[in-house]
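Visitor: The structures considered in this document are given below.
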Structure I
Amino acid sequence: MTLLYSVLILIMLISGIAALVFDKLLNSIIAAGFVSLMASALFYFLKAPDVAMTEAAIGAGLTTAIFVITLRKTEGSESE
């Protein structure tokens, strides 16, 4: 199990660094959402399914959706 935890944490670190490095904001938002998704998987494997569901729903789902909607609305107003 320690190997699984290490792999999930490594994926989270790589995704977090990718979110910082990407030039396009949409790619950064998706990478940050992926960090939350991997965190929810880690919580599930650590025997905290309630925290995992909350992280998946709010962290990976809702927050990512709000960021994408906000990005689209702000980019749309810049092009006008």
Structure II
Amino acid sequence: MKAYEFAGEVTAEGQLKLPSSARSQLAGHPQRVRVIVLVEEVAEAEAAATWQPLATEQFLAGYSPEDAIYDSL
């Protein structure tokens, strides 16, 4: 089984709208598919936007100027 990943949209009627690139990959003859729908929750997206910069800042705070020597290896 092959896997294709792409962003899509669910219409107000509940239909899955595929981008043209996905339609061209799946076009041809009728075939059976397995569909997995992942929906990003608003709270999840907001949390990621909030925590990502803080995590990066804390990660980089662990380095001292002496560690810069390893950047040139």
Structure III
Amino acid sequence: MLSTETAMTPKRTMTLNLSPAEMDSLEELAAKKDLSKTALLRQALRLYQLVDVRLSLGEKLVFEDELQKKKSELVVL
């Protein structure tokens, strides 16, 4: 359920210009995840916000391949 604040806050619109390759990636991911392009971008924004908060707390973002027993740190600029 949405909070009262969220339900009453009007949505704002923006125009986003993407290169053909970026649009292809967006469309491919949206189709793969069965999401609209807008829903995918909202999800990506929430993920980026979470990563930003965790990195600002001094944590690291690591990908782990358990089969190959290797880890890779992702550096976000």
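Visitor: Among the shown structures I, II, III, from which was the value 20.5 of mean count of other Cβ atoms within 10 Å over residues 33-40 calculated? Don't skip to the answer; put the middle values down first.
Guide: Values: I: 20.5; II: 6.5; III: 12.1.
Considering all the candidates, the number was obtained from I.
Visitor: Another question, if that's okay. The value -12000 for helix-only ellipticity at 222 nm (-39500 (n - 2.57) for each DSSP H run of 4 or more, over all residues; to 500) was derived from one model only; which of I, II, III is it?
Guide: On the way: I: -26500; II: -12000; III: -16000.
For helix-only ellipticity at 222 nm (-39500 (n - 2.57) for each DSSP H run of 4 or more, over all residues; to 500), the value -12000 is produced by structure II.
Visitor: Rank structures I, II, III by mean projected area of the Cα convex hull in nm² and report only the one at the top, that is, the highest. Please list the in-between numbers first.
Guide: Details: I: 5.1; II: 9.7; III: 8.5.
Looking at the calculated values, the largest one is II.
Each value in this text was obtained by applying a stated rule to the coordinates, not by laboratory testing. Quick caveat, the model's predicted, so the values are computed rather than measured. Cβ atoms are built from the backbone, for glycine too; each structure is taken alone.
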